[in-house]
1. When helix-only ellipticity at 222 nm (-39500 (n - 2.57) for each DSSP H run of 4 or more, over all residues; to 500) is calculated, the result is -26500; to which of the structures I, II does this value belong?
2. Given 28, 39, 22, 11, 1 as the derived value for P(r) over Cα pairs in 10 Å bins from 0, in percent, for residues 7-46 alone, which of the supplied structures I, II does it correspond to?
3. For which of the structures I, II does the calculation of Rg and Dmax of the Cα atoms in Å return 15.2, 47?
4. Thinking only about distance in nm of label points 7 Å out along Cα→Cβ at positions 23 and 39, which of I, II has the largest value?
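What follows draws every value from the coordinates through simple rules; no lab data is involved. Just so you know, these numbers come straight off a predicted model, no measurement behind them. Cβ atoms are built from the backbone, for glycine too; each structure is taken alone.
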Structure I
Amino acid sequence: MELPYKLQVIAVEYAIEYIESEMYTINRYGFASANSSEDYKNALQGRLNSLKQEYKQLKRWLESEED
């Protein structure tokens, strides 16, 4: 089942806000702890990279829909 267009736009906008918040949290607090293990830091970096990629895809979709 496909969502109506307006709901798709709202869902993408909400997802973008969520991703921005999560990226901020990772950047602000995730790397701040000097006691964190390298595995933990690598996992956070991987998550951050994944979020950035998803963020770019969603922004592109939203911009293409505005045209």
Structure II
Amino acid sequence: MEEVEIIFEAMRCTEEDKTSLRSYMLREEANHWWKSAGQRLGAGGVVITCEMFKREFWVKYFPADVRNRKV
């Protein structure tokens, strides 16, 4: 994740670009998960920010003790 952040900063990506690029990198089960989560989060035309994506991803794929260490 940190390497991706460095790339986004160098490319001066918008929040929407960051979210799109992150979701593009997902494979198999994670891609299926994001399709569902993205629809839920984006309901009503809400723009899904990079922070929203990261929060959902961390909750889904990392145990609480690991998440707490990263914060």
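1. The correct label is I.
2. I
3. Label of the source structure: I.
4. I
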